[in-house]
1. Computing distance in nm of label points 7 Å out along Cα→Cβ at positions 131 and 195 for each of I, II, III, which one ends up highest?
2. When P(r) over Cα pairs in 20 Å bins from 0, in percent is calculated, the result is 22, 44, 26, 8, 0; to which of the structures I, II, III does this value belong?
3. For the read-out helix-only ellipticity at 222 nm (-39500 (n - 2.57) for each DSSP H run of 4 or more, over all residues; to 500), a value of -11500 was computed from one structure; give its label from I, II, III.
4. Taking relative contact order in percent (Cα under 8 Å, 6 or more apart) as the quantity of interest, name the structure among I, II, III where it is greatest.
Structure I
Amino acid sequence: MTDKPEFLFTFLFALALLSELAIRFWLAIRQTRHVAKHSHAVPPAFISRIGLQAHQKAANYTLAKNRFSLVEIAFGAAILLGWTLLGGLDGLNRSLVTVMGHGIGQQLALFFGFAMISALLQLPLSIYHTFVIEQGFGFNKMTPKLWIQDQIKGALIALVIGLPLAALILWVMSATGPWWWLWAWCIWTGFNLMLMFIYPSFIAPLFNRFQPLEDAEIKDRVNALMKRCGFSAKGLFVMDGSRRSAHANAYFTGFGSTKRVVFYDTLLARLTPAEIDAVLAHELGHFKHRHIPKRMLSLFGMSLAALALLGWLSTRQWFYAGLGVNPNLSSPNDALALILFMLTIPVFSFFISPVFASLSRRHEFEADNYAATQTDGRELANALLKLIEDNASTLTPDPLYVAFYYSHPPASQRLARLTSA
């Protein structure tokens, strides 16, 4: 009888994982078949603007990424099983306890070891994606040296920021009693808000060069647009995105006094000033409709609920045993609980991801509508067509795949709405 909760939780986890795998594979296969079926002719709505060669390149790029995603899905599931039911995390924890004994040092070492092993396991996939798929279609501009430098910088930043944060969370879990999850949530929320201030000025420049926008015509248009929209930013910057990728983009970053507008140099090279204006108006639409604060509040609310759930699960032995881990009976299991929760929560939250994807697509439509009221909607449509072609985005995605995964509406839907507007 004592093993019944453990068995039920193992069964529930295994069922959820198998269901997630089945859905992911089914959707990927649907996407592959749908894109391949429509790759031989440009859709009528785009036939005057997108050439057949560009359409087929987008289809081939989508198919290559989709085939690779099947490997990623299977590999990720194998790694998850290795950490949990096959005893990987339990073995790592026991080894560190044998060497270091119990205590905060051992728990931090468990975090560090788990993160390092996970990162190393993902390296082959990252290399293949960057230097085979992205480079094969002409998007990757990184040299192996630059790629290695980025990996080292990312690891050092994670070490400098992540370990102190982990140590603070672990201390809170052990020192503040059964309500530790509320204090941990306050720390996590504060950390994310602080990151919005420090990222633009201190972290992003470690990876890219940011130069003030010098094009007088674009600068005047952008400043006039932001004035009309009641938006202010600390500066307008151009990022050397072409050092790493041929993909183009523009974005806002920062919070409060650190807000800035960032253009990829690839975007400025491809779009006209009027089209850049329209793309920026779309981004301003997100601020006008308060999409960013709404998403932040949703994130913070979900993280509070998740930590409250973890606060309850961390006191249940079946939570550990059901995932293949023997908890430390004479010392805290805080690091074990956090790692197990981070590993398993994506499996269960996967089934509600279409809800958030749908909400994100609705926000994109709202931002498009706002851009069409502040600039010429035809210019935004022209910019979208250029970006679709340059980024090799498929024009014919599978509708169910879109409903489940796409955070942005398909090009056909966005252009149809802009045309009607």
Structure II
Amino acid sequence: MPDLTLFFPPDFLWGTATASHQVEGQNITSDWWTAEKSGAIPYQSGRAANWLDLSTALADFDLAAEMGTTSHRLSIEWARLEPEPGKFDPDAREYYRAILAALKARGIEPMVTLHHFSLPQWFVDQGDFQGEKPEEALLRYTSYVISMFGDIVSKWITFNEPVVFFYLRHLARVFPQPAGQSGWRSGLRGLRSMLRCHAAMYHKIKEAYPEAEVGLAKQWIIFDEQRPGHIADRWWAGRLSWAFNHMWMNALKRGRPSLLLGGGRIRHLANTFDFVGLNYYTRRGVRFLSLADQPPRPGAQMSETNYSEIYPEGLMQAMRANLAYGKPIYITENGLPDQKDRQRPAFLATHLHQVWRAINFNSPIMGYYHWTLIDNFEWDRGWTQRFGLIALDPDTQERRLRPSGRMYGEICRSNTLSTAIIEKYAPHILDVMFPE
């Protein structure tokens, strides 16, 4: 087999991604901490990856810099920054200022998410996104963040995976739920409210920093019929894809939510995104009129504990679908649980191959952020899944760079994906990726 090297654009961003509650620890004023302590969440985040100790976070940033990454997506913890309504914590402000400055000093551009699932407990107690005017609280928080950190950050994400947030809180009920507000009706009201909040947050950032890039991170799932060739399954897969993948994005583009989200028009919502943040993990088989998870289909390659199907072709499908919105695209999350690191090297190679293909079809793919930099507290799944390029023992806080982390470092530093790299880390897929 000849040696091949796939080159990425010189300004392509190589990144990793984290979320505050999952890495910082001791998030004591958040709804997640409350749920963990009450037993509603069966796991305890505790110190998480101990990033609240600034020296620990900076040591992990050193590893990210050694890997050659040029960007990192992280979130600011609203509950930590504003532990009481209207009262901002100066220590938290200085902590985040130090975090962002440390990334910049290492040549790593921060991309900041303003809301990544966790909320201040006081916001939930005041009615959550179903309250009277939640956008006022989000706007106050956003205004403060922009005034404190807008000179350091040029890439912003308002919400991470709003439809996932709705589903896991209100329907699956595995995330902390606002009291008396679970179920379809209140959840959909909350989603519409989040659209209003997004519009207000977008315009607040752009007023202060017109050149800033503002988008959101939208998880994209490929829905296919569970029974190949089954017409009803195929129709249902299309309906689920519209509701999960397209409904939110269409509302942002047009400023008019679907009837499922109340219809009509939301003022100043249309076209309030400068880029699409694409979170892609998997494909799901579906049965007619069912929302339940289906068993793996014959021949499907599954991740650890059969958590998700490994389907790199789906990333290409997701990128192509999002071209319709006419914006640059960042792959803001992509990864899999793999504690022993047996699948991640091949996962990286096959998914990055799809990114390279999309770029070579002139698709505006601007960067790739692997989920995640370091093993962290995986929400309702606790420490049962390990997504990190860096392995973490949460009890001892010992770190170890996995082989996939070394592989990703070679890709980032060279700005290429080559047969030499694949042969070194995932030789069993060479013939699949580059057939003779």
Structure III
Amino acid sequence: MRLKPANTVLIGLLVLGAAGLSAEEAQEPESQNWPVLIAQLRQEVQRRPGLAHPREQLAIAYNNYGVSLSHTGQWVVATSQLQEAIRLEPKNEQFHRNLANVYLNQAQALAEGHRETEAIGLITQALEHHPALVEGYLLLGDIEYDRQRLKEAKAAWERALDLDPANIDLAERLGRLKQEFAIESGFDRISQAYFDLRYEDALEQPAGFDIRDALLRARREVGTDFAYWPGYKIVVLIYSSEHFRALRQETPEWIGGLYDGKIRVPLPGKEFDVEHVRGILFHEYTHALVHDLTKNRCPQWFNEGLATYEEMKRVTPPLDQLSHAAATEQLLPWGRLNDQFAWGLPTDHVAMGYQQSYSIIRYLVERYGFWRIRRVLKAFLEGATLEEALVREYRLKLSRLEADWRTWLLEHFRLTR
């Protein structure tokens, strides 16, 4: 699943009144020792059961403690504290909104871990406490969309748009979904242990090609390099060449497949032969693994280099533009490689980006081993920049690493300076 980057929903702390607190303490609710304060307030409520103020203060303390716990991801305990606040003050809308947001933030974390059923259950609870929670419908739509439940995704996103009609991005996503639904709602389905395949019934599979075997091979071989085998089903959509282009009209001609949380590929035909499509599957499957391993924090050129490396392990890669650039000293600095993948660029510019990114990954693997690539990806996951990750792992300044690659490349093409 490729969810949009997590946006933790803000949860409101409330300021306590007197109840034995100094004015300074009352203005700093995050600094309180909430369990101690709750115990004191409970004693006050027991001594004076008929007074509303101590009960209100106890409810606020439970609320604030729950909010503080949620900031560190202690969802279960945070939920119990907020439920206590609501039990004491069931009409307090802020308490209900806070509990809804705790449910939603927990659901986001579960969804990122591909525990969709649990996440949807929590979203349902969140919406019971806060029916106008736009983020709840957005997340629900994201989950259903990535599970290829387009009808359910459409309903959730339409509700979110009703609540937030100024959300232009969501309106555009709904427009794309409706286009996809017109084609994909009629797809047949083959469910395997690791893939959920959807395809047009009218498509004829070329002799000697089984997309299921190709996917399982990609899982086995690419997974071995990355030491990672997803424990959830990846949706794979298989189109005719015509429909593949029609659904992504803005997609440049040099795009042969897509990974956007789902793997989208054309079936072999006039435009894409069998070996090309098999390579596309390896390429897009690699993107799926890199997305999971880095939570979408891998620099684009590094990501494309990895995907092209896995795609090209079985064929002789076309490196004519790279060879010419190396011979004429027109290689791109690593810091500018991301710019080579802009969708508006001509094919030859993008091809140069792919070839150079591929060669860098190949150099790093041949010189240092793939196990170090896995550690670089882990550094991306932890928030490191490209330079920080490479310097940390290879113990070289980035300029030295880039110079060593250039020397290796010249030797690879048997060129002299």
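1. III
2. Considering all the candidates, the number was obtained from III.
3. Working through the options, I get structure II.
4. Top value of relative contact order in percent (Cα under 8 Å, 6 or more apart), among I, II, III, belongs to structure I.
Quick note: the coordinates plus some simple rules give every number you see, no bench work behind them. The model shown is predicted, which means the values in this text are computed figures rather than measured ones. Cβ atoms are built from the backbone, for glycine too; each structure is taken alone.
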